[in-house]
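No value in this document is a laboratory result; all are computed from the given coordinates. Note that the structure is a prediction, hence the values are computed from the model and not measured. Cβ atoms are built from the backbone, for glycine too; each structure is taken alone.
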Structure 1
Amino acid sequence: MMAEGGVEEFFQETTQNIATNWTVQQTYDASQTLLEGVGEAGLFALMSGGIFSGMSGAIQRLANDPNLSEEDKIKLSQAQENLREYERQLKAQSFNDIKQSYEIGQRVNKNK
């Protein structure tokens, strides 16, 4: 599970990074290379995706413990939801970064 999450994030982040670079290249900086920063972004995504998946799996295993009190199950459920929400926010921010790069490029091109 941990490896799957990391690999999934790696592919998402590298694809987004290439898309951002392409947008920059096509809209306002023709010298932008497609692979600039892709390796670093991919490595970070691989590590952070693996950590998120690992934490989520660990919380799930703890929550399935038959000796766990109801109060602790509720706390673990909330921790799991907080983790998911944080991950959703990070993904939304990546999308917003791409959109913002595109919009800036469009404005710059109109002013040329």
Structure 2
Amino acid sequence: MFANKEMTETKDRVVKIEDVSSAGVVDQFLTFLYTGRFKGKRQEAGDNDPQWVTMLPELVYLADKYDVKDLLDFSDVHLHRCLTKENAAELLKIAHQHGLKSAEAKLKYEFTR
């Protein structure tokens, strides 16, 4: 992103992240980006923790948008842990859209058992 001298982000030295639901998502994204960990969370996200059920799909979106491979890899391993009956279709769509093949397979397996 910053290699292109003509981009606004390069000129202003500011990246605005406005397409997520909360500052908490951005905070966790930036924490992971700089430390490889999440603030105040176990590394194995999920277990239907309500915060993760809403946050991890948005983190997947940001990871894909900003090409954060470590976060995409983490999501590929852990996205299925956020599965509920209510969000099964959405999580499958997210896994498919963002190329999370392992997560997609695990979600299909978990949902059909």
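Which of the displayed structures (1, 2) returns the greatest value of relative contact order in percent (Cα under 8 Å, 6 or more apart) on calculation?
Values: 1: 36; 2: 19.
Top value of relative contact order in percent (Cα under 8 Å, 6 or more apart) goes to structure 1.
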So log10 I(q)/I(0) by the Debye sum over Cα atoms at q = 0.09, 0.12, 0.20, 0.24 Å⁻¹, computed for just one structure, reads -0.36, -0.55, -1.00, -1.21; which one of 1, 2 is that?
-> 1
Ranked by distance in nm of label points 7 Å out along Cα→Cβ at positions 6 and 78, the structure on top of 1, 2 with the greatest value is 2
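A value of 18.4 was derived for mean count of other Cβ atoms within 10 Å over residues 14-21; which structure in 1, 2 was it taken from?
1
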Computing helix-only ellipticity at 222 nm (-39500 (n - 2.57) for each DSSP H run of 4 or more, over all residues; to 500) gives -17500 for which of 1, 2?
-> 2
1, 2: which one has FRET efficiency 1/(1 + (r/R0)^6) of positions 22 and 70 (r between Cβ atoms, R0 = 30 Å, to 0.05), as calculated, at 0.05?
-> 1
